[in-house]
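In structure tokens below, several structures.
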Structure I
Amino acid sequence: MEANDFRNELESIKANITTIESLRKRTGKLVDTQISTYKKLVRKSLERLEELFYKIKDSTIQSKESSYLVGSIKDLLDEMKTISSDKPEKLKPLVNECLSHLQKIKFVEQGLKISIPKLPPEISDSLKSDFEELEKCFNASAYRSCLILCGRIIETALHRKYYEETGVDLLETDPNIGIGKLIKRLNEEKILYPGLNEQIDMINQLRVYSVHKKKAEQKINKEQAHASILFTIDAVKKMFG
């Protein structure tokens, strides 16, 4: 998130200034060279702040307070540019003020972005479509749909893994097999290594919980959906990575 990058640059300036202050207590050509290096780092951070400013401006939640704080940060950045590179210590109070303003600004929450793991070409299009739909559902707070999609992704991946290892297509020989029995078949063939079995079982239990008529009345929360997504991505990586 740009706000974190902006904050990190401000903290970097503070750290480099502290180092410069410490070096100035010493003498020698080497010290002068080191000070010059840290001054350049400070200037680079200031340039980076200019670039990041407009990104954080666009990602703030619009309000009078946010507009005021963003405007104040811009004024502080402009003031920083007027300070001589020979006196970076003068930047410190301005940096601290920027950090204080930044902490009070409310930013638009960033949506989940799923990094699709490596997939076998035979199921790549199908699973990519499911992962894209999964991302949309999570960002739309459709958490129950997330769990159902996670179950479908795992089911597709397990069928492919079983076929790769045994040459048997269970979708043809046993089309009504459920995830539970599919996991059992994989374990019988010793295809799933310890740990992955439990991980997949957890995803399946969350999926069952989400579609069970009696339990479905209970709301699926964001944390459950997010955990299921992370477990699903990790499981697919372990199967085909």
Structure II
Amino acid sequence: MGTVAIFVHDPKEGGGNIRSLLLKKGFTVREFHLYKGERPQEAYRCDALVLMGGPMSVKEEDRYPFLKTEKLFLEKWLKSGRPLLGICLGAQLIADVLGGRVYKGPVPEIGWSEVRLTLQGMQDPVFSKFPSAMLVFQWHEETFDLPAGAVLLASSPLYPNQAYRIGKTVYGVQFHLEVTFEMVKDWLKEEDFPTNIKQEILKQSLSNLRTLKSYCETLVDLFNDGFKLQHTKSPSR
């Protein structure tokens, strides 16, 4: 198995179930904590890359200088053809680097909501394994326009661009398939939502996280397929 790099933008938004499932499947995982000043360049020696979420906007380079360095790295990575998965902020970063507009949405989308596969999603090698309607965990207030060449895979009435694919091995998802119950609790602690709202999100999480983890495992299988494609190309690193 190969090595997967995970870019972490915030201490409370680590790899979650993505990390644990990659390890379970035999991959080596290297986490790069960019918010600590860890530089991403060493990740170019890895076979695949995952970009996690974070509370910042892709436009806040002055406040979070690592974003500028990360974007330059992504430009190089995208040219390599190797597997890349962006989660929430990660999906927005990919879109931004490729010329898609990232902007504030109509209202924050937090908690459990349904997304539906598009026709292209139903025909996608990875997303075709999902049900046509999925209950997923959301935590964002910004969204993005699809960059040129992107295929829309999943949508919702409030936020039409929920998941996309570029080429064969680049995927971006606005929602969080990686969250664990502990992550949900940690995120809620930092918010001043009414107690009943927090309790309802936790209740729904207890009911839905097992299924969400199965979706996460399906998405992680992208890297198996991506490595098979990449092994035939043998890129210089």
Structure III
Amino acid sequence: MQSHKFLILIGYLFMLAFALPARAQDDVPELTQQRQSYKLARIALTTGQTQVFEALKSQLTDYPLYPYLVYEDLKRRLGSAPDAEIERFIETYADTPLAYQLRGLWLHELFDQDRWTTFLDAYDGRADPTLQCYDQRARIRAGHLEGVIEATKQLWLVGFSQVSACDRLFEWFASQDAFTDEIIWARIDLAMQYGNPALAGYLAKKLDAADRAWVALWQRAYSDPRGALAEPALRIDSDFTRKIVADAVLR
């Protein structure tokens, strides 16, 4: 199959060499020729025929799908393509989804290569949890610590399990003694609102025994609301017990 594709490409180059001068007299519409060249260029790219690909690509600069061809090429060379080439594509096609997608892939590549400064320069602040955590980790590695504690806190304060890319960031957060009872309770609250009592129980491990008992009661209000409402502990009037009672009553 590979050899068959290669022969097709060689045949096409032969036609380019001898038939292009007479192109104006060819009855085949230009768009049809470009469409065929585009298909052949895609084959050349996927089979690693770089010279053939470049020759075909140079004939397609005014073809509507040309940006997709360049995108696929850059995506394959992301680990070795010059930064300037990638940046030029992103700038040229800034108003297309291709630029957004390529920047995202490039950011992952930059992080994997430990290129912290370039990553920080290229990061566009998109709401992608993985890249948001990469951004804070890159800041730490680059020594730009201002605002990292607060940003990490906001990434941690969600009612669901965060992406694994945030694990090392949260380990660093813990090393800064940033896990106060206040923010642990805040996330437990978010987890219960999100319908995730299992996460609340996991977070409770960071609390003392008395507080863990309250979380267990709150979990019971979720799974066995009638039984929880009968607990004597809920006769104590406080903001917290009112919250547990309200959750149990709603269920």
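Figure out for me which of the structures I, II, III the number 39, 26, 25 belongs to, where Cα extents along the principal axes in Å, for residues 112-199 alone was derived from the coordinates. Label of the source structure: I. Given a value of -24500 for helix-only ellipticity at 222 nm (-39500 (n - 2.57) for each DSSP H run of 4 or more, over all residues; to 500), point me to the structure among I, II, III it was derived from. Attributed to the structure labelled I. Taking distance in nm of label points 7 Å out along Cα→Cβ at positions 88 and 128 as the criterion, the top structure among I, II, III is I, with the largest value.
None of the figures in this text is laboratory data; all of them are computed from the coordinates on show. Given the structure is predicted, the values throughout are model-derived calculations rather than measurements. Cβ atoms are built from the backbone, for glycine too; each structure is taken alone.
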